[in-house]
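Listed after this line are the structures, all set down as structure tokens.
Since every read-out is calculated from the coordinates, none of them should be taken as a lab result. Predicted, not measured: the structure shown is a model, and the values here were computed from it. Cβ atoms are built from the backbone, for glycine too; each structure is taken alone.
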Structure 1
Amino acid sequence: MAYTLSINGQARQVDVPEDMPLLWVLRDELDMVGTKFGCGAGLCGACTVHLDGNAVRSCQTPVGAVGTARITTIEGIGQTAKGAAVQKAWIEVDAPQCGYCQAGQIMSATALLTSNPKPTRTQITEAMSGNLCRCASYHRIMEAIELAAKETAHAG
């Protein structure tokens, strides 16, 4: 079935089965490999993207369910003020270790700060609980989110 998807502000055309996970549409059909495959069951968060600003697991989201939602991936998150601040903070605190989960971590953190610009540590922990990091760089991830929250609070 033919779909026109709005991805990072651009219309992209694909002809795929309606039950194909968005993850595979992005990676295999559109060669957008920043979104990672982790568990395939929506449990690890590596495949997180935004649909109309909400963090979703692309491995569990069939392309047929996307409709007219705006998709934002790690390749486009830096185009938003919150996303750019999160990416900058990630670099400043050297959050990633191996880096595999970091795209999903950044996407979840950006969704959190967009909906809650001044989260508490408890709120950050709750919002990020669905994102796993095998290297256990959770302390630096927390630090980066807190830094991004401070930076964006001062900006506006």
Structure 2
Amino acid sequence: MAGIVIWNLFGPTDSTHRLLGYVAAGLVAARIVWGFVGSRHARFSAWWPTWSHLIDYLRSLAQGKPMHHVSHNPLGGLMALFLWSLILALAVSGWIMRLDMFWGEDWPQEIHTRLSVAVEVCVCVHVAAAVLMSLWTRENLIGAMVTGWKRSAENKKAP
């Protein structure tokens, strides 16, 4: 997904861009399905960012002792949901731009452009937060994002 987002943000807007946009939407759809039927830590029930989970996590950050989560922490889960929503919205707005009924209209392009800027900002915040939290907690969150594997609290080495 990261490669597709980078390509579509900085590459040419041609047929490859459109195809990759639809592939990205398909990957988000597959991840949503995986959130219901996937492994224990991939399921939404393991990391859904409820208000109480968000408040507890923010308190742990304020106290300087971030809670460990094998899956997404509540803020990471919220960002994942937001990014997936943006990617789906980008795919829909890109598709709308190609419909005959909107030929010559500027607003679909404007929406698509604004959504792409929102993705850029969110990706930067997401990566910066993952790097900072990796340094703070001494846990390789970037590696966990790439591989899908993270140590449990019991297997976490003491600093």
Relative contact order in percent (Cα under 8 Å, 6 or more apart) - structure with the largest value, from 1, 2
1
Value 16.9 of mean count of other Cβ atoms within 10 Å over residues 21-28 was derived from the coordinates of, among 1, 2, structure 2
With distance in nm of label points 7 Å out along Cα→Cβ at positions 13 and 77 derived from the coordinates and found to be 3.1, which of 1, 2 does the value describe?
1
Taking mean projected area of the Cα convex hull in nm² from the coordinates of each of 1, 2, which one would give 8.4?
1
Could you figure out which one of 1, 2 the value -10500 for helix-only ellipticity at 222 nm (-39500 (n - 2.57) for each DSSP H run of 4 or more, over all residues; to 500) was computed from?
1
Say we calculate distance in nm of label points 7 Å out along Cα→Cβ at positions 45 and 85 for every structure; which of 1, 2 gives the highest result?
2
